[in-house]
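Each reported figure results from applying straightforward, stated rules to the coordinates on display, with no laboratory input. Computed from a predicted model, the values in this text were never measured in an experiment. Cβ atoms are built from the backbone, for glycine too; each structure is taken alone.
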Structure 1
Amino acid sequence: MKVLGLGCGQPGGSAEILLTAALRAAGDAQLVRLTDLTGDDDLWWLWERLVECDGLIVSSPIMSRTIAARLKTVIDFLLGPNADAAIIEHLVEVRRGGVEPAVPFRVDERVLKPRVAGLIAVGGSLTPQWKTLALPLLHSTVFSMHMAVVDQIVLGGAGTPRSILLDDAALDRAGRLGANVASQLGVEFDDVTYLGEPGLCPMCHLDVITLDGVAVTCATCGSVGELAAGGAVRWTDLSTSVISMAEKRAHAREIQETAAAHARVGNDLAKRAAAFGTFERIVTPRG
């Protein structure tokens, strides 16, 4: 059982220090620094590491309330539909029936094996409003491949290089996260025990929500509920969460149905595109 650590900050910085503490506690582990990846070939090399691992621990510095740009690039390039467990499940079934799907995404069946994950975000601010979006966006690295998050932490007060080393409690907490991830390796998604702080949402275990009157939606994953007496949330539908396979499967069907509908009016779309054209004045750095 292998654990892969994804370091998204500077080598030797606070995010990597916390990741190192977690990986040392996890056992058989490797660390990949995103700063070492320089092109598309290196990103596909990372893909191989992702599909081979049994557990993933991602550690990112908090930049402008969110995650590092390097990690956003990885998410956009490698993950999403091409790594979506429900889409791959559907495409495998369709192709075994001898039919080509309307949207032929890349199919790598290795995505479908069970994996668990731990998430670490660290920033300089001591106040929570500067860290609000970090863990929700870190979930974008794991939900498409249907990894079960075992533990997640957001830490602050590390505003200068390596200063997290002054916080023994933070280092201990990162080590506990690594041990928690290792304890769930090989466990099927529905049987994984979440070992982090409970949070408000029962699916992603985070506290970021949107309100429409008394209607509640988890902004991280999409679980649905309503405000009850005393301000508590009563969760009414967890199948809408993007973490659930039910929602992933519904999304996969939607993508295929939309693509098929667009294919039926392909000629009209081509005519509209030709008539619309491109903007008349495009400027570039090279003139």
Structure 2
Amino acid sequence: MALNVVIAGASGFLGSHLRAELEHRGHWVIGLIRRPSSTPGDSTWDPYAGVYDRDLIERADVVVNLAGTPTVGNPHSGRWARELRESRVTTTRVLAEAIAESHRKPAFLAGNAIAWYGDHGEQVVTEESESVGDALLTRVTREWQDAATPAADAGARLCLLRTAPVMDRRSAPLKQLQLLTRLGLGTRLGDGRQRMAMISLRDWVGGVAHLVEHDTAAGPVNLCCPETPTNGEFTRALARATHRKALLVAPRFAIQAAAGPLAPEALGSINLRPAALQESGYRFQDRTVDDVIRAGLTA
């Protein structure tokens, strides 16, 4: 059955690929954009002013929020941190409240990130695990998640898309990492033992499309490959894939100084599993670090 899907952030890297996949499957997709709309496939909104087409939400079967400023930026900038938080929390809250106020209560797939979990070391982490720590992105993802609750409280199906870094040569972080590795600058971070969750683009798109179409899927959903490598394993796998050596090591103190409040994302460990997605019937194409890198470099 064809669904009416509204995507905020449809012009971004992930949003554009999700849109293409859903349209390929026969669904109707409308993108929410900040600029004036010039095509019937887009609708202008201003989340900071609470301006959007209420009829569009009323007609929707599923609303997906992928909006937010890029995570790549100056981690020492207070302005960057504020925009990172506000862009995600505001868009999520506006859409959650719009869904709550609607009569049909469309499903809400609310973007989020695996930073919600915080550093769990070697402990296996599933959707049942708790959020720990006080790192910047962990605090942001908690508020981001809380902003979606009005939709669930009103009875809408809510999926929280806890997304791991998506590995694709056209986008961060793999775009930068594969270039450095090809230049002989592949670098292990610290001792390299920290678990580094990730997912291929095609499994991220396939997983989210699966959640769009499966009306019994709800709650937190980890979007990551089933076998989480260490940072050292990832560094060696990328070196093999690019036929280079990765002999450099970035010491812990240097990462902490350079990355500032984002250092926990590089040095923390989340041994993640996509339990909810697999239990709902999704079958991964890329299960291991080698699979994910191969898919990312050949996309």
- semi-axes √(5λ) of the Cα gyration tensor in Å computed as 33, 24, 22: which structure among 1, 2? 1
- Of the structures 1, 2, report the one carrying the highest value of distance in nm of label points 7 Å out along Cα→Cβ at positions 154 and 258. 2
- Structure (1, 2) behind the derived value 20, 14, 7 of semi-axes √(5λ) of the Cα gyration tensor in Å, for residues 106-145 alone: 2
